[in-house]
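Derivation of every value follows stated rules applied to the coordinates shown; laboratory data play no part. The structure presented is a predicted model; accordingly, all values stated were derived computationally and were not measured. Cβ atoms are built from the backbone, for glycine too; each structure is taken alone.
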Structure 1
Amino acid sequence: MQDELIDFGSLERALPALQQQWQTPGRPFHYLVYDGLLRPQAAESLLAAYPPVTQGEWNGTTYINQKNKFALTQFGEEHPLLQRAFDELNGRRFVQLIEQITGIDALLADDQLFGGGLHQSITGAFLDVHVDFNYHHTTKLHRRLNVIVYMNPAWQPEYNGYLELWDMKAKRQLESIAPTFNRCVMFETNEHSYHGHPKPLATPAGLTRKSLAVYYYTQTRPAHEIAPEHNTVYVNTEGTGGVLKNLKSGLRAAVERITK
């Protein structure tokens with residue numbers, strides 16, 4: 001249908017190639033990159049509807065391992081197009097397609113968008129490499145899959161902000177993925193799916209790194225994947241520079257909490 005934001009026709013035609021990409025051997029976890037998830041006109045409309053971090057209820061709390069990253073999960077009547085986008089990403093048609101791609105059955109969407117939603121990072125932002133929390137904070141469902149849709153036209157390498165995927169057992173970077181416009185990155189979440197964008201953003205003033213993030217869950221998961229409940233677990237992939245960066249962000253986080 002022309003009023004759908006996701007280009008379901010193209011996605012369905014790409015299923016065999018995406019399944020093959022997902023099953024690439026030799027990786028510690030499954031992932032794929034797919035360009036053009038949204039219809040071109042819909043992607044442009046969503047970008048135009050993206051509110052600045054000065055408007056709305058953005059959460060921009062600083063942490064030791066995360067700085068200058070803002071999240072929005074409530075869109076209200078003033079942003080119906082943004083709500084439609086998340087309704088489609090959480091809708092049954094899309095969920096069934098990603099079940100076919102990944103082989104993960106009985107996926108459940110999260111209407112709360114806990115940890116997800118509309119993301120926007122400003123100059124200096126970073127998110128250290130990590131594995132995600134493994135259970136939903138209220139439903140206690142198993143977190144199984146991340147889908148991120150990037151919304152950044154003409155992104156330049158010198159801006160940093162590339163999504164890094166890591167094999168931490170081998171201490172090597174698997175991928176460095178540019179967060180380009182209308183690019184979808186999908187990866188399973190388990191105890192090996194290390195990812196992040198640890199290099200601080202070096203974007204020009206007023207230019208932000210934008211994305212939509214949705215996470216999917218299941219009632220159970222394979223026994224060999226089950227681990228005790230934990231929050232986000234960060235690692236340092238930058239040596240001494242990473243330690244100094246975290247000291248600065250930790251100080252800023254402490255000041256924020258004191259002033260509040």
Structure 2
Amino acid sequence: MNTQVRADGTVGKALEILDIAVGYGRAVRFSELLELSPYPKATLHRLLQTLTNQGMLNYDEDRHVYSPGLRLVRLTQLAWNQTSLAPLARPFLDALAADVKETIHLAQMEHSRVIFIDKRKSSGQFETLAQPGRLAPLHCTGVGKVMLAFMHPARRDQALSRLTFEKFTPATHTSPATLLPEIEEIRAEGIGFDRQEHEQGIMSMAAPILGAGGKVIGALSIVTSAYRMNMEDLEALRPALQRTATQIGTEAALWPFPIAS
């Protein structure tokens with residue numbers, strides 16, 4: 001059981017349990033939620049009851065499992081259309097994927113973490129951990145590092161202070177001492193790379209998406225397998241990547257959705 005409890009009141013506690021339940025990516029049993037819950041059994045049961053009563057979760061009495069409720073699905077769809085870059089960027093992602101014939105990731109930031117909001121797969125030859133809605137660290141993903149490089153310095157310092165520098169592969173940055181020089185290089189070059197830092201055998205090249213006033217509102221990456229391409233091959237796709245990131249940023253600047261305001 002996770003004993004790190006935050007004093008956010010009942011609403012905060014319920015949202016925390018909702019986050020855990022939906023994070024499984026499948027229907028989940030009470031016993032599984034209890035393992036990750038920072039709350040005792042009775043409190044967890046009460047929070048789950050509230051979430052099901054409000055339509056945020058659905059409880060299947062035959063299978064004894066919880067899954068996302070229709071109200072949550074509806075709210076998610078509304079929020080996605082209003083605050084996510086995904087609907088706006090969709091045609092540009094399609095064009096880039098057809099052009100470079102590699103996997104494309106679109107990402108934004110959520111509470112000092114990467115959240116992948118769209119993806120295009122060019123083939124079934126390899127798969128990545130990134131899926132729409134999935135969270136990832138900033139320090140070891142191409143999209144994360146370019147967003148760090150182009151965000152306001154005060155916001156960057158805040159984001160860096162929250163990083164745990166978890167090590168995923170031998171190439172992962174494990175401290176600011178190695179990450180910060182690369183961040184400066186990315187800002188100078190306008191491009192960043194994931195050199196098998198998050199997933200062994202997977203590398204990417206990323207560019208920031210800059211909206212109104214040059215504010216970074218997301219990032220775009222071309223992702224490939226180290227068995228398919230080398231870094232020089234990936235670098236050759238740079239013009240297509242940066243052109244597409246610019247197109248999305250220009251379009252976003254004309255649409256003042258909340259995250260870009």
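Here mean count of other Cβ atoms within 10 Å over residues 14-21 was calculated and came to 18.9; which of the structures 1, 2 was it taken from?
2
Which of 1, 2 yields 19.6, 58 for Rg and Dmax of the Cα atoms in Å, as computed?
Answer by label: 2.
With relative contact order in percent (Cα under 8 Å, 6 or more apart) computed per structure, which member of 1, 2 shows the largest figure?
For this comparison of relative contact order in percent (Cα under 8 Å, 6 or more apart), the top structure is 1.
Ranked on FRET efficiency 1/(1 + (r/R0)^6) of positions 46 and 94 (r between Cβ atoms, R0 = 30 Å, to 0.05), which label among 1, 2 comes first with the largest value?
Comparing 1, 2 by FRET efficiency 1/(1 + (r/R0)^6) of positions 46 and 94 (r between Cβ atoms, R0 = 30 Å, to 0.05), the maximum is at 1.
When distance in nm of label points 7 Å out along Cα→Cβ at positions 118 and 182 is calculated for each of the structures 1, 2, which structure yields the highest value?
The structure with the largest value is 2.
For the read-out log10 I(q)/I(0) by the Debye sum over Cα atoms at q = 0.14, 0.28 Å⁻¹, for residues 86-133 alone, a value of -0.52, -1.07 was computed from one structure; give its label from 1, 2.
Comparing all candidates, it corresponds to 1.
For helix-only ellipticity at 222 nm (-39500 (n - 2.57) for each DSSP H run of 4 or more, over all residues; to 500), the calculated result is -7500, so let me know which of 1, 2 that is.
1
Output the label of whichever structure in 1, 2 has the greatest value of FRET efficiency 1/(1 + (r/R0)^6) of positions 70 and 214 (r between Cβ atoms, R0 = 35 Å, to 0.05).
1
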